[in-house]
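The next part holds the structures, each set out as structure tokens.
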Structure 1
Amino acid sequence: MRSKLVVGNWKMHGSLAANSELLKGLLAGIARAGSVDVAVCAPFPYLAQLQAMLAATPLRWGAQSLSEHASGAYTGEVSAAMLGDFGCRFVIVGHSERRTLYCETDATVAAKFVAAKAAGLIPILCVGETLAQRDAGETLRVVRSQLDAVIAVAGADCFAGAVVAYEPVWAIGTGRTATPAQAQEVHAAIRARIAEADAAVAPVLQILYGGSVKASSAGELFAQQDIDGGLVGGASLVADEFLAICQAANR
């Protein structure tokens, strides 16, 4: 049986003071998460703060992106090894905002996934379609293509010890959420695609839903057969809301 995982993506939010209060609130209520694994992914400057505050706690932490390069003349980039120095366990790869705003291609995302795995990090590979693609009936084709880009480079067995997050682009930061049935359809298709390539990896692969998850919608989403938790954006910035989502994953 797959364990549940809830990951908070703080995006470009936070300050040392605000982060401290948020983390204290999460730690005070983390018992509410039960057996659910919980992590937060923060902007690069705050990774040292997470390491200092969370090292001896059940909360894990990670980064929101990384370079596909191990080192070199790449000003402004951060390598997987550098993330490891700050105790990161997870790193988000291919978030739709990175794909759209920073022009990360499927090939770039695949290279970052490989770099994360090689450094012993757990990549959270984000896949998902735009509203135009959904309206055109291309959702499953788009998601499959994004998965295939990674499989082509590293093989399906590279998903062992990794995480996939389905994030419909049209539901991120819009207040819209895919219905449980819509989300389950895509999650099942993701698992089926991995099963085609590696039947052993697919049943244990954690697949998270990442489209504007809120406490009010989390329970029904997480009850679906192939939804193993959430990649949570804005709601992860409010301790009680995030903890309620974690609690919903424990039912």
Structure 2
Amino acid sequence: MSENLVIIPTYNEKENIEAVLRQVFSLEISFDILVVDDNSPDGTAEIVKNLQNEFSSLFLEVRKEKDGLGKAYTHGFKWALEHNYQYIFEMDADLSHNPQDLPRLLESLKSDADLAIGSRYSHGVNVVNWPMTRVLLSFIASKYARFVTGLPVHDATAGFVGYRRIVLETLDLNQIKFKGYGFQIEMKYKAWRKKFKLSEVSIIFVNRVAGESKINSNILGEAVFGILMLRIRSIFGKL
């Protein structure tokens, strides 16, 4: 059993899930994987179950319903803590995050960071094959989050993130409210407010080739108004 765990949330990712799992398991550094599936109707979980016969360090949790990215990750974080992992990572299932960057995030955590962020915007804009409107939306959302909260990172909405165990132990995971972009910002902001050290590791983000994006207007709205609420609650000491 490795001390490193990659959490991959899934909903209808049958086109991508086997490829991303095999790429992670092919790395020279050992990473266990937990897939948190939101009861995908396309059979994603069945693919994972079949691969468990091949990979002993592949684990699966199937939730009863689709309840948002944030809830899937907090489910995975609690599982990781229960199973004594020391370094816990978030990664998308659609290969937009390159598994080859996992060792670089781990290296950052093992040097001096408490939270390592795979950043698309720390050195310019490193995004491939996204529509310009989507790039602008993501970039502006991160700038907006930084402006409102003071969070000292360039890519506040990044979803490729590594945590030292102590961060997840310290944050009250039951009080994490947001589900999409808002969730990613909330985790970074609360960690920063707890005086944990955040580090950005530059990555290249590549748009998914197969499957459909789960981004919608509700998730974007949560990010805009949720960030304001985070800031207001912190002013009044209610984080």
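Among the shown structures 1, 2, from which was the value 16.7, 51 of Rg and Dmax of the Cα atoms in Å calculated?
That value comes from structure 2.
Using P(r) over Cα pairs in 10 Å bins from 0, in percent, for residues 2-57 alone as the calculated read-out, with 24, 59, 17, 1 as its value, let me know the right label among 1, 2.
2
When distance in nm of label points 7 Å out along Cα→Cβ at positions 74 and 194 is computed for each of 1, 2, which one produces 1.3?
It traces back to 2.
Where is mean count of other Cβ atoms within 10 Å over residues 138-145 largest, in which of 1, 2?
By mean count of other Cβ atoms within 10 Å over residues 138-145, the leading structure of 1, 2 is 2.
Starting from the value 41, 30, 29: which structure in 1, 2 was Cα extents along the principal axes in Å, for residues 66-177 alone calculated from?
Answer for the origin of the read-out: 2.
Quick note: the coordinates plus some simple rules give every number you see, no bench work behind them. Predicted model, so just to flag it, every value in this text is computed and none were measured. Cβ atoms are built from the backbone, for glycine too; each structure is taken alone.
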